[in-house]
Structure P
Amino acid sequence: MAILRVNPTRMVLTQLKKRLKTATRGHKLMKDKRDELVKRFIELARGNKALRDGVEERIMEIYAGMTMAGSVMHREVLEESLMYPKQGVEASVEYKNIMSVKVPSFDFKYKSPSSSDIYPYGLAGTSGELDGAIKTLADIFPMMLELAATEKRVALLAEEVEKTRRRVNALEYVVIPDLKDTIRYIRMKLDENERGNQTRLIKVKDMILLNAKE
């Protein structure tokens, strides 16, 4: 805590009282914002964990399918089958507002409307394990996009929570105490000056009375 370097006048005292009132109101609003941000962050983080667990589980299925396909197909045939992708994807991003934080939302659409275009090869020359792995990968692609968006939202909210926490602490432990100490100091100085003025007035009055008697 520290006393601000200001002139101890009534005008400054009035200004500091207004600043204290504004800072106190701002502190309450920032605390409310911080609490709501933390609540949203926890909700998103839980959803993100569940989504990530689901994606990782499906990816393990894909790895298992690709491993099985590699064991029943010649390596050259497997690599040639996956060399030229047949399907294409167009992704887009939009932003929405969460507690004054702009967070992304991803969307996509396939260039070809046919669901069979996910296979970049003819089904006759490949194994069922490879077909299953490709199908699973296509199925979880929307989940992977949602996971990417969710993780970005979590990161942005975490950053905003930290910034808001620092502002709340600055108001609570620095700005507001300094204003209160300075207001108290100015009041003391004004009271001291007023007592000094009264003492001088009494002395002047006594001198006038003494001169009048003479």
Structure Q
Amino acid sequence: MNNLQKRFITSIIIFPLSIFFVFKGGYLLLSFLLAAFFIANYELFSVFKAKTTILFLDLILILSLFSIYHLRDDNPVSFKLLIWFIVLTVCSDIGGYTFGKLFKWKKLTKISPKKTLSGVLGSFLISLSSVFIMEITIHSDYVIKWLEPKFFFIAIILSLTAQAGDLTISYFKRLEKIKDAGKILPGHGGIFDRIDSLMFVIILGFILYNYKIVP
């Protein structure tokens, strides 16, 4: 079985399972987040050696998990925004991967050799589709009007954040001279390899929500 096949099989198991716990919320979600925290920390202390790197990544992990739990169980509005943040991150990742494969443009940075300018553009473009996905599936209401211009602008900012998060984790892995942050997820690597973009998006989304910038 090649790496792409492993990646696909892992995705169709992990993603629906994660969404299940997010929709359930409460103690089920808390238990899931705690499990993710302990597994990620096991990988973190097993793979990374620099104490500053471990401290920084652990802090980002804790803030992101806290943000997920708070957004899920605060109220229906924050829950809808949490779903959008997750959908947007997935769209941004898909856009970057697809456009990067299809269009072989200039390399973006030595930190992550596979990142290209075409991938950056793809991430921005496909992340915009997340707004339409939310409008179609959840629909606008008197609080959240998905098709307002500000949501498209914020989608670009969050996509930029997702890409920056991905590069940040890649930078720390490069410092340690490792390819993956773990091996627990076949085809993906470790927990940090899978949620690198999402962690940063969720934290920024949580800040935007608390400062009433969204909705």
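Computing relative contact order in percent (Cα under 8 Å, 6 or more apart) across structures P, Q gives 38 for structure P.
Comparing Cα Rg over 2.2 N^0.38 Å, for residues 138-177 alone across structures P, Q, the highest value is found for P. Tell me which of P, Q gives 17.4 when you compute mean count of other Cβ atoms within 10 Å over residues 154-161. Computed on structure P. Structures P, Q were shown, and FRET efficiency 1/(1 + (r/R0)^6) of positions 26 and 130 (r between Cβ atoms, R0 = 30 Å, to 0.05) at 0.00 was computed from P.
With percent of Cα pairs over 20 Å apart coming out at 75, pick the structure among P, Q it was computed from. Only one of P, Q returns 75 for percent of Cα pairs over 20 Å apart, namely P.
Bear in mind these aren't lab numbers, they're just calculated from the coordinates by the rules spelled out. Please read all numbers here as calculations on a predicted model, not as lab measurements. Cβ atoms are built from the backbone, for glycine too; each structure is taken alone.
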